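So, here come the structures, one by one.
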Structure 1
Amino acid sequence: MAILDVVHYGDPILRKECKPVTDYKILPEIIENMFDTMYEEEGIGLAANQVGIDLNLMIIDVSHTDEAEDANIFVNGKIIDSFGLSEMEEGCLSIPEVRLPIKRPEKIRFKYQLPDGSEHIDEFRGLFGRAIQHEMDHLKGVFIIDRINPLLAIKYKKKLKEIEDSSIILKTSKHKKRDLVL
């Protein structure tokens with residue numbers, strides 16, 4: 001359908017907690033566009049605010065592993081319990097070219113809805129569970145950079161500033177293009 005622009009570090013929508021979904025009729029087109037965008041960007045997960053949409057909505061596709069057979073859609077998700085701890089390197093579509101060692105619970109109990117509004121509670125682990133936690137962080141305004149030791153974060157300060165500055169330039173140029181069309 002449509003490839004959406006991925007919002008990068010520095011955009012205010014990425015630092016706010018997203019609103020719950022209340023109108024499920026709007027979801028099909030948003031979800032289709034999010035999947036198109038995620039696959040185009042070669043990601044395994046995408047939160048709605050990463051494409052500028054203020055909704056508690058995320059998609060995950062780890063079907064290339066043996067952890068899930070299909071892509072998944074989670075609406076109004078909430079982690080209600082967690083168990084264990086593991087560390088794995090993570091990247092993020094909103095912080096390109098940065099990969100960081102992130103400690104997260106090994107297993108989570110997750111409450112969520114499907115796009116039809118039905119409610120579920122399931123347990124997830126491994127890469128699938130980690131992807132859910134990563135996207136839930138986005139929906140709460142948290143980045144992977146917020147989850148590392150502050151001394152290690154200093155190492156990435158310059159790169160984050162470059163991403164933030166390029167995001168501002170890109171946003172400004174898009175507004176100018178729209179102004180020219182009007």
Structure 2
Amino acid sequence: MTTTFSIPTLETERLILRAPREADFEAEAAFYETEASRFVGGPKPPHQTWRNQAMMVGHWAFRGYGFWALEDKDTGGYMGRVGLWYPHGWYEREIGWTLMPAAQGKGYATEAALTSRAYAYDVLGWDTAISQIAPENEASKAVARRLGASFETMYEDPEFGEIEVWRHLAPEDIVNGGVEAYA
């Protein structure tokens with residue numbers, strides 16, 4: 001039996017949210033070999049990073065949604081990934097982001113996460129979402145705040161330990177409505 005699935009391409013003002021490609025591996029492997037990856041399971045060797053990328057694609061096959069690769073519209077460069085996540089045993093359905101160091105601090109995570117959340121609410125019919133954030137990850141907390149999310153509780157993740165759960169606004173509480181990026 002063959003499983004067939006598709007990953008939609010979304011766009012924002014500056015980014016293309018697209019299916020992950022094996023060509024993204026080099027940037028991912030370089031990132032995961034550094035301490036910058038500590039909040040997302042790193043550092044780790046390249047063979048584990050490759051498996052992690054394959055798992056991200058597999059999430060699309062199992063759940064029908066997942067992380068998009070971020071591509072800069074102007075340069076075509078790989079910027080990281082943002083998307084929807086809910087593997088077995090996870091606290092709740094999540095909106096997550098991981099940017100490559102050169103892409104951080106420029107608003108890309110917020111821009112792409114808004115589009116991901118709109119897709120989750122408007123296309124998939126989610127009525128809520130969370131983001132799990134390491135307590136010491138101030139940059140991700142800042143992104144969550146810009147998205148209108150607020151701290152809700154602590155959660156003991158079996159892999160990552162103590163994690164903060166940030167609750168996103170419900171669809172009906174979003175003032176300006178959804179992002180129409182997928183239209």
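Of the structures labelled 1, 2, one was used to calculate Rg/Rh (Cα atoms, Kirkwood Rh), giving 0.93. Name it.
2
Taking distance in nm of label points 7 Å out along Cα→Cβ at positions 10 and 50 from the coordinates of each of 1, 2, which one would give 3.0?
Derived from 2, not from the others.
1, 2: which one has mean count of other Cβ atoms within 10 Å over residues 42-49, as calculated, at 22.9?
Structure of origin is 1.
With Cα extents along the principal axes in Å, for residues 98-145 alone coming out at 32, 22, 15, pick the structure among 1, 2 it was computed from.
Only structure 2 yields this read-out.
Given a computed value of 18 for relative contact order in percent (Cα under 8 Å, 6 or more apart), which structure among 1, 2 does it belong to?
For relative contact order in percent (Cα under 8 Å, 6 or more apart), the value 18 is produced by structure 2.
Using the calculated result 3.4 for distance in nm of label points 7 Å out along Cα→Cβ at positions 18 and 130, pick out the matching structure from 1, 2.
2
Suppose you compute distance in nm of label points 7 Å out along Cα→Cβ at positions 122 and 154 for every structure in 1, 2: which one lands on 3.8?
That value comes from structure 2.
Using the calculated result -10500 for helix-only ellipticity at 222 nm (-39500 (n - 2.57) for each DSSP H run of 4 or more, over all residues; to 500), pick out the matching structure from 1, 2.
Of the options listed, only 1 reproduces it.
Each reported figure results from applying straightforward, stated rules to the coordinates on display, with no laboratory input. Just so we're clear, the structure is a prediction, and the values are computed from it rather than from any experiment. Cβ atoms are built from the backbone, for glycine too; each structure is taken alone.
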